[in-house]
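Following are the structures in question.
What follows is calculated from the coordinates using simple rules that are stated; it is not laboratory data. Keep in mind the model is a prediction, meaning the values are calculated, not measured. Cβ atoms are built from the backbone, for glycine too; each structure is taken alone.
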Structure P
Amino acid sequence: MKVSRLVLLLILSSFLTLGMISSATAKSVRQDLTMESTLEQVMKRGVLRVGMSTFVPWAMKGKSGELVGFEIDIARRLAKDMGVKIEFVPTKWSGIIPALLTGKFDLIIGGMGVRPDRNLKVNFSIPYYNTGMSIVASRKKAPGFTKLSDFNKKDISISVRIGTTAETAARKYMPEATLRMFDDESQAIQELLNGRVHAMVASAPMPAFHSVKYKKKLYMPMDDNFTMEPIGFALQKGDVDTLNYVNNWIRFVQAEGWIKERKHYWFNTRDWDGLIR
């Protein structure tokens, strides 16, 4: 009987010891994850590094060389609320996810559409706004075109920016057309202005801006966007703390109406023309 009681005490002691070790291990893992999070690194560094690429009106070079635009406002406000400085890292769109994965910056804030194929490589925040694809066409090369099927022909050429959702949308909705791809949106629009393609596909509202700016050469074949996509921040996988912070930050600035106000300014007015001219 004494032996049995001793055995029971030993077993109980072992379970308690294992439980204490397990609890300590779990605490250590949680601490390690917190210490290694992008959020902690940014706070220690005092600088938020943001990967981005130039898109009108999301991110543009201002008259003095500074960056301006909707996404630039978003990133600056995020850094301000975190109490850190901002550092923008301009990156070609086709290589922006690999650059994030290799640690060249902390987040991508650049009008990136939340897509399943991208989500396999990075985590996305909750959407902070929605956009869609639209098309701007040449008055000379594509007169009277009013629907996507008009552009879905083998003798039609369309310019897009490589690696963007514009490329994906053009391939899906106009598979018969010939795509001409460029690293920069300014090259894609120049191809259209020079009469070497019939149209350009890009995220709204950029095509509409160009149709107004170059109204003698370009026009909008359709009033509405032909796709709709949510836009989110992209960050490293497994970083729960940073994801939690940016999600709640987005909820906060959406609730106070700030994102809606900035979106209206950049997408529905041209009050910012003086910043880039």
Structure Q
Amino acid sequence: MEFSTKVETTAGNIGIVHTNRILLLGSCFTDNIGQRMLAGGFEATVNPWGALYNPMSILDALTRPDDEFCRWSQRVPDQQPQPESYNLLILTFGTAWVYRLRETGRIVANCKKQPATLFSRQRLAVDEIVDAYARYIDRHVMPCNQKLLLTVSPIRHQSDGMHANQLSKAILLMAADTLCNRYPDHVAYFPAYEIMMDELRDYRFYADDMLHPSPMAVEYIWQRFSATYCSKHTLALVHEFEKLNRTLAHRPLDAGNPEYQTLKSATEQRIKQLKYAIQN
């Protein structure tokens, strides 16, 4: 007996293995999935500029993270990632609403609580997003033989109003779908938004603000994500890395205890052995 509407997921041409170099950019939902990828032993870079909510700021991070972009990002990485050095890009679109600096017309990643008079606010159109990403895919993704995995954040933006939030999400979904149909060999879509809305529609799967997914919901979406794109062998490695990292994350009452130090050393050595075996 089924008690929820099951959302179908297909891997398409995407397969995630531990030899991938993965760059994740996007909304704070990206951090949730990215941290699980790191705990699962994947070589991943997660939101080096902090959360990026709209598709154009994500694209700026991929193409021109100049001083002005960095000025309006949440943080600046010590060493900027080179997108062409990754073979898998995972991008999470959060909203189609953007803020432009009135002085320059540049879309900013984050308003940083500056006066609203500095910005104009607008909602992107589907064609704007598709055209911008099509140029990037043609010039960078295809020549580098990269894979691009798109998803739409399940986090709702209540400040826009629920109707405006739905319109925003619809624009992102249409843009992602258009790109997948145009570039079936290089672009795929994972339905995180649909899983949250249909399979996890009960409010017990939401955090206290009733907008963000609860830890249980994030874990469920991660399980669906990893089961979709990882082989059984890769999943076995993920589970072993997760177990080892949980051991390292444990904080004993007496960190100087010889037994704990022995366990910690053995755990770190096992992680090194696994990573060496993967690379060789």
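Rank structures P, Q by mean projected area of the Cα convex hull in nm² and report only the one at the top, that is, the highest.
Numbers: P: 20.2; Q: 17.8.
When mean projected area of the Cα convex hull in nm² is calculated for P, Q, structure P comes out on top.
Matching task: 13.6, 42 is the computed value of Rg and Dmax of the Cα atoms in Å, for residues 217-256 alone. Pick the structure from P, Q. Could you put the intermediate results ahead of the total?
Values: P: 16.9, 49; Q: 13.6, 42.
Value 13.6, 42 for Rg and Dmax of the Cα atoms in Å, for residues 217-256 alone corresponds to Q out of P, Q.
Taking distance in nm of label points 7 Å out along Cα→Cβ at positions 209 and 233 from the coordinates of each of P, Q, which one would give 2.3?
Numbers: P: 2.3; Q: 4.2.
Label of the source structure: P.
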